[in-house]
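Coordinate-derived values only; no laboratory data. Please read all numbers here as calculations on a predicted model, not as lab measurements. Cβ atoms are built from the backbone, for glycine too; each structure is taken alone.
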Structure I
Amino acid sequence: MQDISSAIESIRQRLGSRLCIMGHHYESDDVVEHCDVTGDSLELARRIPSIDAEFIVFCGVSFMGESAALLAKPGQAVILPEPAADCQMARMAAAADARRVLEQMRTLGLDVLPLAYVNTDVPLKAVVGEFGGSVCTSANARTMMEWAFNAAERVLFIPDMHLGRNTARELGIPEEEWHILELGPAGIANPQAQPLGRKLLLWPGYCPVHAAYAPAHIEAARSAWPGCRITVHPEASPEVVSLCDAAGSTSFLIKDAEANARRGAGAAIVVGTEINLVHRLAKRSPSATIVPLVDGEAAACPDMAMVTQEKLLRALESIEAGTWTKVVLSEADREPARLSLTRMLKICG
């Protein structure tokens, strides 16, 4: 691995300012160590417009590379070390299905604005932009949901039903005003039998890693670590979030863990999110006890794990050899998808 690491650094030095390597916090340490920029989805999206490098190598899943390509300058190439690294949640909301559902709602006379989690592909983002909506991240979901409700009577939150419900709770929207859609091949299944007039309509999607957390995990952590502080990502279910001390975006979880570690209170800090990040937090604060809510493969994102140090090296070698392949977006999707993304950046500053 050291030879691979050295080879990566050698190419980085040769390419110099022509190259910027970006990486999501969920990537492994041996990938993150080579990144010029790391962050969660919001942080990375915000950084793209300020990057002048000719080549942006994006260590993350495909929708993140697509978002980078939407925001990149003309002439910049966004390269994914592993183009096949997808997102299981994103696959739960196809653009054609979302369009069908939104058109059905219009036919029914319902004033609905789509708000899509950034964990979606470009065709889905394009549909959202076309219907006047925007995207959000876990860091700004509350702000963007408030914006959406100021613009429309109802909001369709796609695809993460857990983030949607947790955000609704933050805004004080009662559960009686939520509804998780029942979908079928033709769109909304039996629409007359569903309470589509409710304020918040939720796509039935979720992150398999975060949705696997259960109240029993919280109980076990409090038993194993008396007095511990437990934080989770809001992609966990509302039932889990309600039992924790705090919930927030990836950046929030990092800042919260580091701040509590600095205070040196002595109690364990239990973090419920992707395992690579939790282990990294523990390494950064060796004097504190930072442990994962769930350990092992159950807490690992299999798609993020597809991006390896070896694949990063191959991507850099392809740049030097002139054989690189960049992320290419459909021209039909590019502008409406970019609109949905830039709306968020403009609203959130």
Structure II
Amino acid sequence: MDAVSARGLVKDYGKFRAVNGISFVVKKGEIFGLLGPNGAGKTTTIKMLTTLLQPTSGNATVAGFDIRKQQNEVRKSIGIVFQDPSLDDDLTGRENLEFHAILYKIDKETRNKKIAEVLKLVELDDKADVLVRNYSGGMKRRLEIGRGLIHEPHILFLDEPTIGLDPQTRRHIWDYIRKLNTVGNTTLILTTHYIEEADYLCNRVAFVDHGKIVALDTPKALKNKLGGDVISVKISKGIETVERYLKGVRWIKTLSKHEDFLDLTVEEGEKRIPEIIMLSEKHGATIESVSLHKPSLEDVFIHYTGKTIREEAASALDTMRAMRNRWNRR
């Protein structure tokens, strides 16, 4: 039995379609990532899978239970770490965990044992009786992850688990997530807009763009689909002309434009750079910079969407603002 099986999930808000027919399967013991910009539909998808939102159409099973017909069973089988902080700052770390355990009707002897185990797992046993208001951002995030595990869920959902954290703390949280997966064989499903987070953590990753999954595979396989080298050329003048010409060059495997950049996938990139510069200048282009690197998940995202995640996030924000303005004029 798969941990999660989603089939054609759709979520509409009036005339706006936030999720547009998403389907995927998550295997037991897997770390599965939904990668995309803010506003792409990742959190909405998670909310449907965790029964916080009812799908407009489509369906899914989580831990073998139907999200429409067996909501209580789904909720007993999962843990959730929300994007927004949800701890009680006026309680200690231990008290936050105890309150959560009581909600799940865990008896006193068992919950004391589980609280001790969880605090040790997230390395907060020495801070257990400190008020949460005195915790750092990273400590709070670790406590929230621990709280999500207190009732021994089959599946843990993490919505943007490291958002707002500094790079060092973010890497620390990544190590905890991997530890949860390897030590407890916990299935983890996370949303993120950090390319490096998905690449480091996920066994498989789905690119989500405008409510759809546009690519899904292991990070390595996604990067191998591009293959070769990626040459990024920044052009301040004549980029459209150069783009049209290069599309007809047989040794260019893929070509995409975003902002002032042309990204080309080629074999033996270091040998092709002088040729690209010569061809660009021949067609009146002004080149500002050229870089060469192996394909990254960001390159794969650009290949499938034509934009970076940052650009997609800005586009999604513009769409949301336009919708809000139309709504306010009613």
Structure III
Amino acid sequence: MVQKSVFITGANGGLGFETSKILALQGFRSITMAARTQHRADNAKARLLASISPKGRIEAMGGFDMNNPKSIESAVANLPKGKPYDIIFLQAGGVVFGQDYQYVNFADKEIERTIFQNAIGGYITLVNLIKSDLVAQNARIVFAGGEGARGIPGMIEKPVFRKEKDFLDYLTGTNPPKPYHPMNGIGVSKLASAWIVQKLAELNDRCTNVWFTPGLTHGTNGLATQSPVKRFFAEKIMFSITAMLGLSQSPQRGAEKYVDALLGKYGVNGDVLGAPEGKVLGKIVDQKPMNPSLTNRLIMETFWDLLQEIYPFPEDVPVSEPLQSSK
């Protein structure tokens, strides 16, 4: 048995479920399958136990709604005490479909919803795990990325912000894009999560923080908020075509790559990794050179300052020497 414990958000479907399954088959001591509701978490655990016989313990924990910090706080408070996690996989989120710019109201601010649920929610989850002493001394923390952070030709525009104000205007809805394009929104949210990971790598030398994407994956829960007709078209037609053309992979294959990242095959502290430029699948490479915004120090610090205003990172976490920033 592998004497390590794992915590996975969004474990009730797609990549999260398949990653949980692979790790369970490898015999990890315990795996906590976290989901938005207890019903979803329990259902995911039941499906996993019906398909395999894990050697370790499987826990199901609900309440991890990435748009609801209070729910996250309560959910973390209900986790078993004194059992810190060695591996933390923060991958819950999804696309916010629609033509209207949507917000999460929190700390007297309106914050773009896709960024909140794909980046800020994971950050808040991690902060609460740290506060509850549930992060092991040398934990490996992986945020789910996406090639949209550097743009995908014909699918997601490269999210480029040249000034701090440009990003803040987007984030807070002062100057939202019109019309709002959901796929472009997911690209910006993955850019934001890459900034979070790089800042965490600078501030916390206890752990390894990595932003990782295995490439375009079909059959995930990212389309869960779409209408049944549009979801059917996307999943059964569009993704079937991309799979046949070798432009997308199954959740099982994507999960295998995530497991490699979780176990340290890919990524050192502060890495931003994914498919080669101009592609959605392929050899895992550094994403930072593909979009200057990924290493824009001023905007990264501006976003981090806003995070500290609405949800501060714990001050008593050991601090490392800052990484060299890209100009």
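Some notes on this structure:
- With Cα extents along the principal axes in Å derived as 62, 55, 34, matching label from I, II, III: I
- Source structure (of I, II, III) for distance in nm of label points 7 Å out along Cα→Cβ at positions 264 and 280, computed value 0.9: II
- When distance in nm of label points 7 Å out along Cα→Cβ at positions 168 and 200 is calculated for each of structures I, II, III, structure III gives the greatest result.
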